[in-house]
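The data blocks that follow each hold one structure.
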Structure I
């Protein structure tokens, strides 16, 4: 729920456009004009924390602040929804573990290529990447030692990445999660929370990355899978095209891009081939 203006603090249309364009330039996150009140509501508490009396004061602070990256990170944390939990979008993960990954392993075995590279491009607090690690470990079993599995998660929020690196989770991260066997096998209980065991933690790495920085995306080369779920909703069409084109270039031939359940590349990119499965679909680099 968006808070009501406090003490008359209002984000004027002029200031909104100024701040909106600044955020877009730095991150690619786009707010159309009808989202003025959303941005206003999300940032009100930040003004109060800083003891500021107006949005004009805050906007000038953000744009002139010597440690601009720090304040922008706070904005990203406030305006994006880090909605994630273990084994979210189960049908898509089932297709990954039972169809896509086995087919890729078979193909690579025939060419003596033992490396698999997977990138979670908006890893948030880590549940998605750890879910993939568990599925891979469970699926490969003793064969895991024969493969070089590279699992990398990145996010624009440095604070949420610190959460991911700690790998400790409360009950909210397990909503809709029914596989008790995985809980017993890959987590340990610490002070009422569940911590991912070291054998899974050692399979993954987390790092900062801003998807608005195409040169940074290009550092992730020769990828077999890119998970970028529920991220495109924050971008305008130009930004979507720029990011998706960069993803396409970094995927290996035959590699896969997996988006959120309600996202598609219609009108964004026609290079990918759509692979349909019961209950879901994925995009493949032909």
Structure II
């Protein structure tokens, strides 16, 4: 497991971080951070809220669901959007940051296609980060708070992934190099609607894509592409329990895990994969996917 410090800045003073010893990273102003035995760094700002991100039960359900291949069409669409129309050397040098990476599933799918891409894995949950760095040992793992200034350097990413995760438009724009791409996956109104009708899941906010587009446009991230991914998933009782347990419903509703019907039923998976380009004058764009 490795840490590529060229991604990192100090969460306290925003100076660049570098390796000082085998497991110690620091900045010129004396702030020090130890790499955990699991291989990641925790870079939280002073007085960061004591939220922990997704817990182990949610992550276990998510890992089981994703490893089953249930969301593979989403991962394939995301990987297609990452791939630039570029030379092999340009593709190999891509710096891809997965912000809100969870178990590392989507970044892992990208790494299987772009073997030499430089990957950053970031999440608020230490449990998620343990899973992610195990899955992608060559990636740089960081526990951070997506709602706060990110401990990442300006213009450090060519591509940012944001899959069912919180968004920080100004910070995403800051860490993306001009012409870089932000890829956002958001649920559509029909997503898992069979379970929502039973009250087992939270509702998808109306006009989700429009709201996300307006939010990101304010930071200079302009939508250039939208791809709908929609299909029916044959879901038995166990799969439906995973779909419920892996998401925010597990934390925000009192719905029971077994309150989703019996037998096998078709469940709609429906998301939009949105591509945004960081438009800042004076520098060329990354070739669009």
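Summary table
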{"item": "If mean projected area of the Cα convex hull in nm² is computed and equals 16.6, the structure in I, II", "result": "I"}
{"item": "Distance in nm of label points 7 Å out along Cα→Cβ at positions 17 and 97 derived as 1.2 - corresponding label from I, II", "result": "II"}
{"item": "Parent structure of the calculated result 0.15, given that FRET efficiency 1/(1 + (r/R0)^6) of positions 49 and 193 (r between Cβ atoms, R0 = 25 Å, to 0.05) is the read-out and I, II the choices", "result": "II"}
{"item": "Label whose coordinates, when helix-only ellipticity at 222 nm (-39500 (n - 2.57) for each DSSP H run of 4 or more, over all residues; to 500) is calculated, return -7500 (choices I, II)", "result": "II"}
{"item": "Which of I, II yields 0.15 [FRET efficiency 1/(1 + (r/R0)^6) of positions 25 and 169 (r between Cβ atoms, R0 = 25 Å, to 0.05), calculated]", "result": "I"}
{"item": "Which entry (I, II) yields the derived value 42, 33, 23 for Cα extents along the principal axes in Å, for residues 57-152 alone", "result": "II"}
{"item": "If distance in nm of label points 7 Å out along Cα→Cβ at positions 121 and 137 is computed and equals 2.7, the structure in I, II", "result": "I"}
{"item": "Read-out FRET efficiency 1/(1 + (r/R0)^6) of positions 201 and 233 (r between Cβ atoms, R0 = 35 Å, to 0.05), computed value 0.75, structure in I, II", "result": "I"}
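Quick note: the coordinates plus some simple rules give every number you see, no bench work behind them. Predicted model only: the values in this text are computed from it and were never measured. Cβ atoms are built from the backbone, for glycine too; each structure is taken alone.
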